[in-house]
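The next part holds the structures, each set out as structure tokens.
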Structure 1
Amino acid sequence: MKIRKYDVSDQDRLVGMFALNLKTNKSYISHGEIQMGLLYGDGQTLALDFKEKWQRYLNRHHDNPQSFIYVIEDDRIVVGFVIFGIEDDYDKDYGIIYDILLADDYRGKGAGDKLFQTAIEVLKDKGINNCYLESGLSNHSAHAFFEKKGFKHISNIYRLTTII
């Protein structure tokens, strides 16, 4: 397996992978997908235009010099990706892993480790020493993976859908 930087020619493959994952793996859904409008208010039903919205999200990261996208491929077929970046909170810059996703048949085979390590190494090379990520509430296998990598559970996110 080989890791390389994302190229716009990968766009359709990444959008397709993400769409399939959202349709088949509801535990992946977190506040990020809901905030982007990829799902309707119930947080479970995909918006009709969710692919187009996620494609815009992908393009924004590609165009942002503080964001990075890497793909992992097997025999020249993209089987996973990581999207991460650097944020400024007016104290110290910090890293965020926005998305990390693998095709189902590549999970548990080291591909996620390689993507994760690439993100951490790039952030470290940029002088970043804190990294955050968020994950769907019931995405327990991802939580175990993140904790194995040294991440600690530090907060929960709540949503109010009707402002009074």
Structure 2
Amino acid sequence: MRYHNITKDDMLNGDGLRVVLWEAGCEHHCPGCQNPVTWDIDGGLPFDDAAKQEIFDELNKPYISGITFSGGDPLHTCNRADTAKLISEIKERYPSKTVWIYTGYDWDDIKDLSLLKNTDVLVDGRYIEKRRNVNLYWRGSENQRVIDVKKSLDKGSVVLHCE
């Protein structure tokens, strides 16, 4: 796995004050994407023990609500195994911290991924420039959904975290 940045004290990419891991690699290439530099799966830096420790140092802070995985796409087929492993480790060490994932994939295409059992909120769907709406919470275009993963998995259909 490769990454471009670790953002600290972020308030825009999920509920509360968060740390954000911006992963490299995206297959969607949405027109108008805010992060096209992250599309290349070989871009950025290798995710190493120092980067992991940087995330853990942030998650150790009591005022940090959790971590958000963005990019690029953390669910790019080349990222899934490493993302799942890191999420599992985070949930084990920090069970009260929330995990959010931003992905260009639709819920129906990824709902069976095992990493979702450790995910609290998923923002799904490609960014569609024509449906851009700056008044939406935690998403860029009106087609994207902010999904409560645990409730959705329990119910067997999408339950929104927020409208």
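The numbers here are math on the coordinates, done by the rules we state, and not lab data. As the structure is a prediction and not an experimental result, all values here were calculated from the model. Cβ atoms are built from the backbone, for glycine too; each structure is taken alone.
Structures 1, 2 were shown, and helix-only ellipticity at 222 nm (-39500 (n - 2.57) for each DSSP H run of 4 or more, over all residues; to 500) at -6000 was computed from 2. Taking mean count of other Cβ atoms within 10 Å over residues 99-106 as the criterion, the highest value among 1, 2 goes to 2.
Figure out for me which of the structures 1, 2 the number 39, 35, 29 belongs to, where Cα extents along the principal axes in Å was derived from the coordinates. Working through the options, I get structure 2. Taking distance in nm of label points 7 Å out along Cα→Cβ at positions 59 and 123 as the criterion, the largest value within structures 1, 2 is that of 1. Mean count of other Cβ atoms within 10 Å over residues 131-138 was computed and gave 15.9; which structure, 1, 2, did it come from? Attributed to the structure labelled 1.
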